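Asker: What follows is a set of structures for review.
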Structure 1
Amino acid sequence: MNRDAGRETGERRARPPATDVTGETVADRALVVSTVREILASHERTAPDTHDSDPWDGPLWAALADAGMTGVGVPEDLGGSGGRYADAAAVVECLGAGAAAVPAAEHLLVAAPALSAYGLELPDLSAPLSFAHGGRAVPAGGDRYRFTGPRLAVPFAAAVSSVVLLCRAQEGDGAVLTRMDLADLPTESRHNLAGEPRDLVAFSGAQAPGVRLSPAQADAVRAHLALARAVQLSGALRQVLDWTCEYATERTQFGRTLSRLPTVRAEIARMAGEVAAATATTQAAVAAADRGADLVLPAAAAKIRAGAAVQAVARPAHQIHGAIGFTREHRLHRLTRRLWAWREEGGTERHWSRILGARLTDDGPADLWPRLVDAL
């Protein structure tokens with residue numbers, strides 16, 4: 001990865017060494033993670049979140065861009081910082097655990113990979129990209145398309161200059177992928193349950209150059225969105241578990257710490273099992289993306305498992321924290337609200353379970369076990 005991606009800010013910040021995308025090591029990824037954690041620590045909120053909205057954190061994004069973290073996973077010859085998809089996922093997981101109010105998941109794991117994979121021009125990656133899907137694309141001459149359909153929810157639309165848009169093609173079974181400038185498009189402010197911007201943008205009537213994708217390619221882009229949310233969920237789930245363990249070992253009740261109560265110990269053990277399962281399936285899907293394998297089944301499994309872990313982790317976390325865990329002043333809600341919101345985004349468990357079941361049984365029962373092995 002590019003040593004020159006960042007600049008000096010006081011003491012020299014540790015950065016991943018230069019290498020090509022096939023030469024990335026575990027040590028390099030550890031440096032990426034430590035850099036992101038250092039940036040998060042330096043931008044930790046000094047006041048509790050007591051509002052329903054959690055707006056764009058421009059200074060945090062600027063620090064990430066300054067360190068080259070907004071180009072991780074994109075080859076250097078395309079304007080990125082190099083590294084693997086797994087490195088980009090590590091960045092997103094850290095930011096998910098930190099409840100970062102930036103569109104890193106959409107930018108690093110969906111929009112930038114889609115543009116580079118299908119030959120569309122990548123913009124300056126120091127500026128955030130978002131992603132949306134829906135509506136239809138009608139040929140408008142040459143490589144241009146005109147877009148129709150309802151308003152679409154675009155994460156952090158007010159903070160980004162362009163969005164990667166995936167629409168159904170007007171004719172045939174394929175889709176159209178484009179990068180759309182948001183400057184002149186009508187936008188209405190909206191937020192998800194966690195207060196993150198999910199602004200409604202009216203794309204109908206707008207035109208832009210696009211590339212036609214096959215149904216399989218369009219499914220792969222949607223799978224990247226599901227995996228992006230699973231990566232965020234995994235990071236947040238692990239952080240909620242860590243906070244709960246920490247609180248249980250510090251809080252004293254009935255003359256002993258909560259962690260020594262059998263019921264609390266059992267709840268934490270169940271939480272740990274759910275987090276481990278969600279993490280394992282998500283890591284397997286990230287590895288499949290790194291190999292260039294068909295991502296639909298692994299991403300479906302990751303999103304299903306991470307989504308199913310939300311209730312099993314968030315509910316006991318609040319119960320163990322007690323009354324303090326339900327207050328706006330406490331940090332816990334900043335992640336548990338995100339868990340509930342991200343669970344619904346990128347496709348619900350029911351949506352991906354239907355796709356997973358249909359794909360696994362396409363070739364009949366004889367191939368079910370081999371396909372399960374390949375998927376996981």
Structure 2
Amino acid sequence: MMTEPQIVSDLAIPPGEYLEEVLEETGINQAELARRMGRPPQAINEIIRGDKAITPDTSIQLEKVLGVPAYIWVSLEAEYRLIRANEAESEAVAKEVVLLPSFPYPELSKLGLVEKTRDALLKVQNLRSFFGVASLHNLAGVKEYSPAFRQSVNKDISHEALASWLRAGHLVANAVETESFSQKKLISTMSAIRSLTLEHEPNGMFEKLVSILKTCGIALVVIPHFKKTHTTGATFWTNKNKAVIMMSLRGSWADIFWFSLFHELGHIILHDKRKTFLENGSTDPEWKKQEDEADAFAQKTLIPPGEFAKFKASYDFSESSVEAFSRDIGIAPGIVTGRLQHERLLSCHKHYGRIRYKWN
């Protein structure tokens with residue numbers, strides 16, 4: 001029996017080279033081997049050149065004719081094909097280096113979601129692992145990331161950066177444990193959530209908010225704003241029992257934070273669990289309709305329409321009036337001010353009760 005070869009090199013050596021050595025040692029030529037195996041001479045020649053693979057059937061035939069165990073031939077062939085595949089993979093990775101500027105790699109590495117490195121090839125490999133794809137070219141076709149590639153309102157948007165932001169949110173949310181989603185419980189806790197607007201210290205308030213939402217089956221996660229994403233929030237479901245609200249905390253105005261939060265809560269209560277909702281992005285009429293519905297939900301939940309109509313009818317939008325109305329409906333005055341500014345009833349230079357949050 002021939003000595004078993006030891007594969008120690010990562011060079012792509014065709015098994016046919018070893019076959020050629022065995023034939024030389026045994027004194028059998030290719031034509032004779034073909035006759036003994038009952039195969040066309042051309043097939044043997046293609047195996048020796050590495051153009052044709054040694055199949056399990058062929059390996060058994062070689063064992064019978066040459067005495068070299070079939071598993072040796074199968075192992076040699078598998079090793080050769082794997083090395084060739086790795087070589088092709090390395091070439092593919094190198095070709096994707098040109099895509100790197102589109103991705104917020106530094107931001108992802110700061111969050112500990114990818115390894116910090118200057119090696120461009122390693123960055124590509126790390127991003128593939130981060131997204132769970134075989135190629136960065138495949139991102140647009142993956143359901144989880146496809147909403148990012150449908151954003152079209154802002155021409156400066158980076159679809160890759162937005163997909164990165166979404167993926168980061170998915171990964172963080174997966175680690176958050178919540179109770180099973182209950183719409184009834186969420187609606188019943190809406191007043192408790194709304195009352196948190198009155199707290200001026202944002203970090204303690206945020207902990208309470210996260211805790212309340214967990215009991216309703218919602219994971220609230222914060223992923224800092226990435227350049228060229230142009231979004232403040234997103235809503236999606238990891239499964240039928242767990243909803244996720246992502247927020248970037250872009251900017252610091254408290255009233256904008258609360259409106260964005262209730263906007264996302266509106267999507268959870270009103271819309272399809274199978275969809276991902278990203279703020280500020282698509283021109284699709286159905287998307288616009290659902291965004292308008294989420295806006296309307298946020299407006300009426302934060303400021304009851306009947307009371308607001310009476311307040312507007314007074315035409316008194318002074319600071320004292322805004323504060324008094326806010327006390328009456330139990331909400332932060334900055335939210336009323338923001339609404340008045342949105343409806344162009346108050347100058348954007350008047351910031352009655354508006355505060356900026358300082359997040360840790």
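Asker: When Rg and Dmax of the Cα atoms in Å is calculated, the result is 21.0, 76; to which of the structures 1, 2 does this value belong?
Answerer: Derived from the structure labelled 1.
Asker: Now a separate question. Between 1, 2, which one scores greatest on distance in nm of label points 7 Å out along Cα→Cβ at positions 28 and 60?
Answerer: Numbers: 1: 2.7; 2: 1.7.
Ranking 1, 2 on distance in nm of label points 7 Å out along Cα→Cβ at positions 28 and 60, first place is 1.
Asker: Kindly point out which one of 1, 2 the value 4.9 was derived from, the read-out being distance in nm of label points 7 Å out along Cα→Cβ at positions 260 and 300.
Answerer: Label of the originating structure: 1.
Asker: Given a computed value of 9, 31, 30, 15, 8, 6, 1, 0 for P(r) over Cα pairs in 10 Å bins from 0, in percent, for residues 68-267 alone, which structure among 1, 2 does it belong to?
Answerer: Going label by label, the one that fits is 1.
Asker: If helix-only ellipticity at 222 nm (-39500 (n - 2.57) for each DSSP H run of 4 or more, over all residues; to 500) comes out at -15000 when worked out from the coordinates, which of 1, 2 was used?
Answerer: Computing helix-only ellipticity at 222 nm (-39500 (n - 2.57) for each DSSP H run of 4 or more, over all residues; to 500) on every structure in 1, 2 gives -15000 only for 1.
Asker: Hey, another quick one. Given that distance in nm of label points 7 Å out along Cα→Cβ at positions 76 and 308, derived from a single structure, equals 4.3, which label among 1, 2 identifies that structure? Before the final figure, lay out the partial values.
Answerer: Working: 1: 4.3; 2: 7.8.
Among 1, 2, the structure yielding 4.3 for distance in nm of label points 7 Å out along Cα→Cβ at positions 76 and 308 is 1.
Each reported figure results from applying straightforward, stated rules to the coordinates on display, with no laboratory input. This is a predicted model, so every value here is computed, not measured. Cβ atoms are built from the backbone, for glycine too; each structure is taken alone.
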